[in-house]
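In what follows, structures are represented as structure tokens.
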Structure P
Amino acid sequence: MKEPGILPEHRDRITLLCVPFAGAGASFFHPWRALSADRWRVVPVELPGRERRILETPYRNVVEAAKNEVDDIAASLGEGARIVLFGHSLGAVLAYELAHLLSTRDVHVERLVVSGSPGPWTQRERRATGLPDEEFLTRVEEFAGFRHDALDHPEMRELILPVLRADCEMHENYVPGTDEPVSVPICSLRGRSDGLVSAKQAQEWRRATTGEFGYTEFPGDHMYLVDRAGDVLDVIEAESARGR
């Protein structure tokens, strides 16, 4: 993660640290900076294999990714930083691993917001890993509920496909790095029509914390947040205010 250290005028602001979903880069969250309306300093996590880190080898293991990236993330946040962690789908389990690690690095995680994800101990039954290219993309499209336009362009597809495969592999093979729950409050979010994650699975996150737990559904499917970013930020604000 190559973000600069926190500026002095931002030291009293809580950072919303956003972890991307499979195939996505940090730029997905750039519009959230304007939508946050100065409620937070929005900082997306940059992962290898995409955007500014496109020449780096993508991870294939969630726990390894969290352990390798956490020190750079902590350094970019600054000592004593206060953060809310957000992650969708693959980003949710990576955020969960980071929540464990950041708490030991003088970063105060005030809340973990997970989206579109079953609890960390539930593995996916239906998988895309290992399928031939067209079958793989069809399965991923089925999971996500949409197909990225870039995949229809041969040059872009050549760039995106290896990262998407690596992301799916590490998500589908994910096993938590510890059986210990986090102590920070967790809020789980879900699209009401999500065919990939059931309401029961989304509420499994209650077992992943010894703190408070909240649950909210939005209109939409697995990728509801594409059209509901403002609503997501409003819920994060409301949940955070509830804990003060």
Structure Q
Amino acid sequence: MSRTFEDLVAEADSVPVDGWDFSWLAGRAVERRPSWGYQRAMGERLGRASAALDIQTGGGEVLAGAPKLPKLTVATESWPPNVAKATRLLGPRGVVVVADRDEPPLPFADEAFDLVTSRHPVTVWWDEIARVLQPGGTYFSQQVGHSSVFELVEYFLGPQTEETRRARHPDDTRRKAEAAGLDVLDLRFESLRTEFYDVGAVVYFLRKVIWMVPGFTVDRYRDRLRELHERIRAEGPFVAHSTRFLIEARKPA
């Protein structure tokens, strides 16, 4: 027997959403992964680094997946529940987790790291990244691209402006990196099919990725959620497309 709207929504509205572990969505939503395999590629670079910084580490899940970490590895995070989670996960591996407001300046000395990484940063302070990188050091990051999952965003918020849709475009990111004095070595972009199989998956996703529909709550969007529940039951999964890009940039030696 299919679960009711109220049951699905109540469950998704009550589960914790700290960290960047999306395993709760197993069987309820799927997203095709980028072809470049960020975690594997990041792990390879960490294995060759001597001092590394992971910015906006979330709950530390991605960094914790690296087989080998440099002797000096530091991670920053701003949200207190994630700081606590990342500390528990990364502390046993010798990683120092620093509570940081995600605003300039980064709390580190000039030229402190030969590798800076970040997966899905909300903001990127290019001048600060360039400052803390050693000459010849690299920044390696997978980021959310422009108009990501906008089928879902516009379902709740309505049509967005062209300026909003273009935000986080990889071409703009290249220009900002180069303006900070970095050489862009690699820049790749992919659009990835994403499917939500029930309305609870949508609720969980929007509670976790809070910038998609700012101010999202079940009570605020209950009518729209109920319509979405009926649509999924009648037509099948809600389909959207996430966008991702990979960027690697080097500070000139």
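Bear in mind that the values in this text are calculations on the coordinates, not laboratory data. Only a predicted model underlies this, so the values are computations on that prediction, with no experimental measurement involved. Cβ atoms are built from the backbone, for glycine too; each structure is taken alone.
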Taking 0.60 as the value of FRET efficiency 1/(1 + (r/R0)^6) of positions 122 and 234 (r between Cβ atoms, R0 = 30 Å, to 0.05) derived from one of the structures shown (P, Q), identify that structure.
P
For distance in nm of label points 7 Å out along Cα→Cβ at positions 42 and 74, find whichever of P, Q sits highest and give me its label.
P
Please state which of the structures P, Q yields 13.9 when mean projected area of the Cα convex hull in nm² is computed from it.
Q
Relative contact order in percent (Cα under 8 Å, 6 or more apart) gets 24 when computed on, of labels P, Q, structure Q
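Between structures P, Q, where is mean count of other Cβ atoms within 10 Å over residues 90-97 highest?
P
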Per distance in nm of label points 7 Å out along Cα→Cβ at positions 34 and 170, the highest-valued of structures P, Q:
P
Mean projected area of the Cα convex hull in nm², for residues 82-185 alone - structure with the largest value, from P, Q:
Q
